[in-house]
Structure P
Amino acid sequence: MDMNEIRAKLLSLLTTVAPDIEPGTVDPARDLRDQFDFDSMDALHFATAVSEAFGVEVAQTDYPRLASLRAAGEFVAGRLAAKRA
């Protein structure tokens, strides 16, 4: 799975967790909390969705690594690479 596929899947998960988010308005580099009304429950649901969709562990201490779409993509790519190794 390449980075574009990871980001597309993450964007889909994000809009499932927070349906009021318009996919075209997401700035991949900006913190989701700064862009949208993305609260701690949204962050928890997003982390859970990421874990289930990609089959990677997302510990509570990893939640800050999912703060933006870009950061989440890098986190998932790293976890997937570690699984393959």
Structure Q
Amino acid sequence: MDVRAHLYIEGNVQGVFFRRSAKSKAGELGVVGLIRNRKDGSVEAIAQGPKTKVDAFIKWCKKGPPFSKVEKVEVEWKKNLEDFEEFEVI
């Protein structure tokens, strides 16, 4: 069964290839959704797919790519699925 998680990722996560690396990881896991920078310097992501795959994506987001420094990841589980076809960087 597919699930959807809304993530808010704080720390040094902009300008360090976080979004591009997340897109690559999502593709590797078969997770769809989106990721975007926020004005406050954080990153927001929506990840949708099988629970084990979304959990693996969240685990990756807690570490991020090599040049990032993730300080906090807030996860909100959503009941409704959206019609994503791929994982987009916005």
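Here, each number is a calculation from the coordinates, and none is a lab measurement. Since the model is a prediction, treat every value here as computed from it, not as a measurement.
Here Cα Rg over 2.2 N^0.38 Å, for residues 7-54 alone was calculated and came to 1.03; which of the structures P, Q was it taken from?
On the way: P: 1.03; Q: 1.12.
Only structure P yields this read-out.
Where does the value 36 come from, among P, Q, when relative contact order in percent (Cα under 8 Å, 6 or more apart) is the thing being computed? Only structure P yields this read-out. Structures P, Q were shown, and helix-only ellipticity at 222 nm (-39500 (n - 2.57) for each DSSP H run of 4 or more, over all residues; to 500) at -8500 was computed from Q.
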